[in-house]
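Heads up, there are several structures right after this.
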Structure I
Amino acid sequence: MGKPLISVIIPIFNVESYLRRCLESVRVQDYKNLEVILIDDGSTDSSGKIADEFVKADERFKVIHQLNGGLSNARNCGLDIMSGEYVTFIDSDDYVTHDYVSFLYQLLVQTNFEAKMSLCSLMDVFPDTGRKINCGDDSQAILSGKECIEKMCYHDLVDTCAYAKLCRSEMYKDIRFPEGKVFEDIATSYQLFMKAEKVACGFSAKYFYEIRSNSIVTGEFKPNKLDLLEMTDKMAKDVTERYPELCQAVLRRQVYARFSTLNQTLNVSGVRDIQRKLLRYLMDNKKAVLSNPKTPRRDHIAYAMLSFGLPVYSFVWKIYVKKKGSK
């Protein structure tokens with residue numbers, strides 16, 4: 001019996017400087033039975049032409065050129081037309097190791113396919129300095145979906161990202177990315193985990209995630225970034241309804257979302273009301289989060305710095321960001 005067809009969905013929008021590197025990393029995968037779906041989401045640079053080049057050179061590649069509909073819309077378009085037995089996502093400004101797909105697939109093989117979902121770790125890449133941070137520890141484990149949600153809430157090896165995961169295509173039957181929203185991954189990954197009795201985890205860095213200064217996560221604050229709070233709170237509600245015992249874990253993730261949003265407002269004017277609401281939430285939940293033995297050390301440090309006031313917190317945050325990206 002041959003290996004199953006695996007669909008690789010790659011949304012593309014104005015990434016001409018990174019796209020060839022991404023697509024080449026997919027083209028040379030040592031797992032060959034691939035269907036590579038490129039969704040050109042209304043690119044105005046040469047990204048569409050680059051996608052066409054790969055389609056002409058490799059019959060496994062196919063491209064859809066569409067009007068700009070956003071990342072979620074592009075991913076959903078790929079899900080709607082895929083024909084693979086399994087599916088994985090890759091963002092077009094990132095890249096993967098040559099064994100990215102085979103590694104994820106082999107994790108499922110090792111469970112005799114009892115697991116319908118596998119995941120690997122990220123390598124954070126800071127292009128300005130060339131620094132790379134391995135987010136994994138090279139361990140392997142078979143976890144329940146519930147355990148993955150808990151680890152995700154504590155930033156313990158499991159990430160919320162849509163990429164760096166391989167799923168049975170049927171798992172997306174009633175799951176789609178929320179269109180018109182940013183931070184859409186947080187709205188879908190937990191739903192996949194809730195469907196998964198077993199998840200095959202290989203915490204080796206097979207996915208290279210570029211952290212650029214103008215990305216959704218690191219770029220300047222805009223009102224749509226409040227979507228993170230909406231997505232996180234919806235996740236918290238759904239998870240606690242299914243797993244009440246994870247209430248502390250999801251609260252920690254909700255607090256993290258507020259800290260993350262606060263960090264993005266630090267150099268922006270006209271957001272004082274937003275900051276007040278964020279600070280009120282953080283203070284209201286400080287005792288509950290800090291008394292939780294599973295709360296990461298980073299949260300304790302963040303609360304400690306915040307106790308000195310927002311100016312001190314802002315100053316320390318800037319130093320942290322600069323140090324994290326430096327060699």
Structure II
Amino acid sequence: MPVSHVSRASVAGLLLVLSPVVSAHAQTPSPPVLKAETCSLDGLMDSIRRGLGSKSEAYRGYLRALLRETAVTLPEAQLRDAFARERDPAMVEHLAAALVARTDRGLESSALDAVRERALGDADPAVRAATVRAMRRSSAIERTGDMYERLMRDASPDVRREAATNLIEDNQFVYSGHHGPAADAAVAAAVGSTDASLTARILGTVSTEAISADSQARLQRMLRGGDSSVRAAAVTALGGVPASGMKSSRESLLAMYREEEDPEVRKAILQSIARLGFSGAVPDLQRLREVDPRLAPEVDAWTRVLGMGLQEWSLLLREKQRLSQAR
């Protein structure tokens with residue numbers, strides 16, 4: 001077969017094969033033109049509302065974070081209006097957290113003021129609790145005056161529990177126990193609380209290494225309280241006071257030990273005396289050994305641990321716990 005004929009045949013076949021592809025390509029519509037759109041608060045809230053029903057905690061967390069991050073770009077008035085209108089506690093919490101985020105990032109304090117007012121004054125206890133929860137691990141504790149003292153007297157136990165958790169977690173995770181005003185606010189709220197179990201929970205957990213002399217005096221007055229769990233928690237709190245208050249705390253605890261009848265409170269006193277003095281507390285502990293023979297092994301354990309020369313309280317406490325478990 002002549003070469004020219006083969007070439008013409010080959011080209012013709014190739015065109016037959018490619019013709020559908022070329023035709024399809026010619027018929028493919030042009031891609032849509034992208035248009036810039038402004039993020040809508042209503043649209044974002046609708047997405048969050050739908051997302052609350054998701055079984056994925058990661059997705060729900062993403063939506064919470066998204067609203068917080070978007071809050072700084074949204075008009076404050078629009079965000080506050082949405083917060084004021086919302087009645088669903090879950091959505092109230094999201095919107096309140098967004099307003100708190102604005103204040104934490106250096107924007108207007110009026111955003112946090114709106115959250116404070118609703119936490120204290122909303123008629124629905126579920127909404128009040130959700131609003132309080134939205135302030136967790138933020139700077140609200142030092143920007144809201146006596147709010148936490150009032151919340152600890154709220155008629156709703158849920159509100160009181162959320163407030164107590166905020167006080168504890170803010171001191172631990174936001175201030176690492178080093179901010180005196182935050183610790184003072186926690187002590188004031190605990191002292192004014194109508195719920196003994198929450199008072200004990202706060203005082204037994206919050207760091208008191210930076211509290212004021214006034215807060216220390218409040219704690220010392222609680223040593224004569226009627227609830228043993230509160231007395232024990234106040235004792236624990238006094239064991240961690242600043243150096244300027246150690247002498248007064250130690251004297252109060254030594255006097256209390258001889259009068260106290262509850263053995264658990266007495267154990268707390270021994271621990272706080274050890275914490276206040278380290279190895280220097282050994283003579284005081286030995287003098288207390290005969291006051292309550294039931295606790296002589298406790299005194300001996302502390303004396304042994306303090307003689308190890310450890311210079312960090314966490315290490316001393318760990319060794320004491322190890323000895324207690326071995327008994």
Source structure (of I, II) for helix-only ellipticity at 222 nm (-39500 (n - 2.57) for each DSSP H run of 4 or more, over all residues; to 500), computed value -12500: I
So if we calculate distance in nm of label points 7 Å out along Cα→Cβ at positions 103 and 255 for every structure here (I, II), which label has the highest result? II
The highest value of relative contact order in percent (Cα under 8 Å, 6 or more apart) among the shown structures I, II is in I
Once percent of Cα pairs over 22 Å apart, for residues 239-318 alone is calculated for all of I, II, which comes out largest? I
Compute percent of Cα pairs over 32 Å apart for each of I, II and report the one that scores greatest. II
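Coordinate-derived values only; no laboratory data. Bear in mind that the values here come from a model prediction, so they are computed numbers and not experimental data. Cβ atoms are built from the backbone, for glycine too; each structure is taken alone.
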